[in-house]
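Input: structures, listed below.
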Structure P
Amino acid sequence: MLTTYRIDETYDWNFRHGPSYDGPFPTVPETPRKDFLGIPVNARLGIAAGLLLNSRWIETYARLGFDILTYKTVRSVHRECYGLPNWVFIDRDDQVDPHKLNEVQHGRQDFRGDFTAATSSVSFGMPSKAPAEWMPDVARAREALHPGQALIVSVVASPQPGSDVSFMIEDYGLLAAMAREAGAQAVEANLSCPNVCTAEGDVFLDADLSGKVARSMRNNAGDLPVLLKLGHFADETTLASVLQAVEGSATAVVMVNGISRRVVGADESPVFGQGRELSGILGRGIHAFSLDNVKAAMAVIARDKLSLKVVAVGGVSTVADAADYFDAGATAVMMGSAPSFDPTLAVRFKQAHPEW
């Protein structure tokens, strides 16, 4: 399968040489401007944090018609990527049950079939170049955008051995300021990463901490929109407590950022190797429960009269998938893995729904 992210190559190879797309670039339909958190955009369709590794990736997907582009999650320190493999396909064609926490998934590195049916697992560890490298590159990414496009910079704190929670909160604030200085039009705090085994991966489940991170981001982001990327909520009570805690500081929440599961190969050993037993699940298999979480969030926001917006992500690879989220009340719809398999998705979405 040809993908813009070469899963047979390392993260650094893809950073230096990708995306693997030689064109031709399609004619992108003209659509009327819409509002995305105060930013005028051609369409409320975009790419979530992960796929767009640097300004070259941003420029390519901007030319392909994606209008909300998220610069891959960066840190205040350099962080190496996990070794290969980083991306495998889950051997199933049904939906993953988010409540079966111990259900083992079987992964393989080859996939033959319709990409819209693919469920994947990734294990990267949220790598990051040093700020001296990513900050000027964010500026280049901003310059590469066309009118009616928006650049989000995703950030994550990097807890150090022996540091307390205040360090994490301050680090998020520092990163918000750095992203703003570099040229971001919006800043996203990645509070949920299902493929790391450290504390920054599940901040979203702690309402008090999420609220403190949101306030730190708000205090340092200037007038930029602040987004919080959240994972799956098993119950509405926890979801409501988090949304209430970040109200007034965050502009929007981005959900759902997959789930973490144990993934094994044909020999039943960890497909990503020892020490990386758990990894993130994304793609077709997470669409149903992601949609349920978005609907639940919209219900809480309406009930409690919150000002938050919801940016939906999770298992979007067809027009119908995106329609599910817009019908549920999402202010925008993002895609994660699907644009790697089919870079022309935005064109088809705009042809079918110019009002998006």
Structure Q
Amino acid sequence: MLNTGNLEITPTELADILEGGENIQVLDVRAAHRLAAGTVEAPNFVNETGSVIMGLDDPTQVGIDPSARVAVVCGHGNASLTVAGFLAAKGFNALSLRGGVTAWMDMLRQRVVPAPAGFDRLVQFDRVGKGALGYLVVCGDEALAVDPSRAWQTWADAAEAAGARLVGVADTHVHADYISGAPALSATLGVPYYLHAADAVYPYDETPGMVEFTAIRDGDEISVGSSAITVCHTPGHTLGSVCFLLGEEAILTGDFLFVGSIGRPDLAGRTEAWTGDLWASLNAARATWPREAVVYPAHYGTDGERNPDLSVGRMFKELVGANPVLKITDEAEFRAYVNRGISAPPDAYRTIKAVNVGLAAVSSQEAQVLEAGKNECALG
């Protein structure tokens, strides 16, 4: 019997190590086709099944470096614990990721980014496994949660730590890649859930949703402390997609605009019409948004979109010159770009949308399965 005692590492501990730059290896012992459900991305990554590794006299044959620590990963942290014990018995410094990729996909990192004028604190919540981002906006003793995940208690705890109380929660749109925590947070605290009415329907057949919300429209203001957040309607990714302008210095863009791309307009099967909406929204943003404002999106695709402090966000004027979509000035060229970048979305997105508008319910375990894998909300 292998001794697997004290051979685990938590997702947070592994994230600390990876972000600290240590040359730790990630060994995913699942079959290769399982990796689409998500994995721990690292510069030093090896994929080989546990059965193959444990059949080897010398694990270095599959590329495992004996001079570096090894984080062993599987779906739920069971097979990886056995493999970590096997490697430790052979002298490797091996640790099993507790909870596996399932726990990694749920993990959140908090990064405080510069607060725009008129606000006291802006926190970016990074769900590393999915490449999903949410925010907490604080002014005085009040706070607004934006795009919270199912782990909404993290937003509530962060507000409390900042000496503020949540006075509202908002979604930039009805998400397709993860189940929103906004309705539950709203109901638990008895605060408004802000959502554009055009998104309070199931977009595939326009069945009205059953979720309770406070409707917001273009130009509306959401008060947080002594300041106000301005709603900017930016349809295209969804009909009710909105961005939140925090004065002249920050814009929470949801899935409308990313650092390196733009939100895909095809998820409800109305690509041609929604591409036109997206083009109009892009032109309006280029004409009216403050160039010095930092764009903070709801997703990112790669670590290349991060800043040196690991946050994700760029000044709008930088994106105008760097984001390939913002360089396009002709509608026909834009439509061609969209058509080239579209791929088949995950089947789970239809179910997640239904949950997010209150037309379906799932257990925590079912939610983890539905949310598995990186987001696929951007073009390209």
Structure R
Amino acid sequence: MNVTLYPQLVLDALVHVRYPGTGKDIVSSGMVQDNIRIDGNKISFSLIFDKPNDPFAKSVVKAAEQAILTYVGEGVDIKGNITVESKEAPKTKVSAVLPGVKNIIAVFSGKGGVGKSTVSSNLAIALAKLGYKVGLLDADIHGPSMPKMFGVEDARPFTDIIDGKQGLIPIEKYGVKLLSIGFFVDPNNALVWRGSMASNALKQLITDAHWGELDFFVMDLPPGTGDIQLTLVQTLGITGAVVVTTPQDVALADARKGINMFIGDKVNVPVLGLVENMAWFTPAELPENKYYIFGKEGGKRLAEELSVPLLAQIPLVQSIREHGDAGLPVATDDQTVSGLAFRQLAEKVVERVDERNTNAAPTKKVEIVK
């Protein structure tokens, strides 16, 4: 190209790009760092955002690339040369409530019926099969399902004194330490509690239990963005949230609200990624077929729009439901297609957690002797 490139030419082009959150251009907003580098026809620079998980980062980068190609010249080498930085580095929160727990993962859905508890249970088991020490709290207090999913409906946790402190001993199965309000109530009767009562009950399950040393503490949150969810995420040092949705528009709208809750100023919890559950239906007799009965790739599009990693697309397979009802989640056998999907989800979660904990040593994996 014949145009002489210089920094001001780049800035003049970027004035046409506006940040969706404020409507102001990214130059006057101070988002373009003073590090514009020009090497021949190659341009590179950094954009700085207030937060490391800014939902508009990806779209702003694309708009900046297009602005340079439009106003500077199509022969400019800019694709992939814009880096994203933040004023606020990702924080690794240390939980004072659970000092023996390295990472607390909140599994969330904006609405019920999207398979959040199925994802929670299988994620916990898959993490345990990878060699990590895992705890699972069934915090869905009005619809506790973990006792049935783990096949321990008749179990009753007992108390014991450890290191001079009396507390509940979680039920252990499939390598996971489990507590649920479902162990202490009549499963045939509705649990009619106000928000404060439910929050206090969950706090007791968390603080008055002997969880011990854990690599991952998975919380199956109630659906929605109510008082219980806020109390838990603000009380504990949450490492990150995993958001579960189906591809249909109604579920996606609620998932969007949930993601905005987590990354908002009041909560400020990193979103590790999104799981698109029931991504397609595959009948057992036609394993190669995919039927998109809830819509196609809605979760994938939402993840791209909000610059949130897509952790997994889990198919709607009859065996997942059957294994959950039978108390034998599919993640117990990672040689099956469904079991492998949850193993890959667990690996993605570990990868994302280690990325977040940039200032800490990688989560130690324990070798299992088979």
Discussion item. One of P, Q, R was used to compute Rg/Rh (Cα atoms, Kirkwood Rh), and the result was 1.00. Which label is that?
Written reply: Q
Discussion item. Tell me which structure, out of P, Q, R, gives 56, 44, 34 once Cα extents along the principal axes in Å, for residues 137-296 alone is calculated.
Written reply: R
Worksheet, complete the sentence: When distance in nm of label points 7 Å out along Cα→Cβ at positions 129 and 337 is calculated for structures P, Q, R, the one with the largest value is Q
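Values in this text are rule-based calculations from the coordinates and carry no lab data. No experiment lies behind these values; they were computed from the predicted model shown. Cβ atoms are built from the backbone, for glycine too; each structure is taken alone.
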